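Enquirer: Listed after this line are the structures, all set down as structure tokens.
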Structure P
Amino acid sequence: MRFDWDDDKSQLLQETRGYSLGEISAVLAGEYVEQIKRDEPEQFIAIGYLEKTLLSIIYEIRYDTDGEYVWLITYWNSTKREREIYEQYLN
């Protein structure tokens, strides 16, 4: 699976929230819960662990000449409700 992101946004997120978008891509390599957001273009929310922190990640599926890739948009520490959703589906 290929990943891409805006480097400036990634640096800002690392400074303000602790991880870069490159680092949080590891969540999508493990167990996570996925939901579809009601946005245009279609976006997804993945809820999963990075180290010992439960994160919620917004991303899109995009295409280029090499095929499909995941465009990482943002993330945050999961809310109480998102934690409940994660536990309901994966515990």
Structure Q
Amino acid sequence: MTYSLEFVPEAVADLQALAPSIQDRILRKVQWFADNFEATAPMALVGNLSGLFKLRVGDYRVLYSFDVETKHLTIQQIGHRRNIYS
């Protein structure tokens, strides 16, 4: 079952700052993830990012939260792996 998607304004800005080819790759992966969420295992983050989860897209990371009851994914942040965790 497909989860609904929401991008917070910061995530939209993060995405728009990337090259179009990377944007497309990330958007395709996020849509696939929403369509197949129940068949995946969320990867939880710790420390100051506790409560968020990560989705790997090559060298980029999509940080998200989710609600199983409402079947809703919220994309919180998008960035290169060397910058996203700081």
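Enquirer: For percent of Cα pairs over 16 Å apart, the calculated result is 53, so let me know which of P, Q that is.
Expert: Values: P: 53; Q: 48.
Label of the source structure: P.
Enquirer: Now, a different point. For structures P, Q, calculate relative contact order in percent (Cα under 8 Å, 6 or more apart) and state which one comes out highest.
Expert: Top value of relative contact order in percent (Cα under 8 Å, 6 or more apart) goes to structure Q.
Enquirer: Turning to a different aspect of this structure: Thinking only about distance in nm of label points 7 Å out along Cα→Cβ at positions 23 and 47, which of P, Q has the largest value? Please list the in-between numbers first.
Expert: Numbers: P: 2.3; Q: 3.0.
For this comparison of distance in nm of label points 7 Å out along Cα→Cβ at positions 23 and 47, the top structure is Q.
Only the coordinates and a few stated rules stand behind these numbers; no lab work does. Fair warning: this is a prediction, and the values are worked out from it, not measured in the lab. Cβ atoms are built from the backbone, for glycine too; each structure is taken alone.
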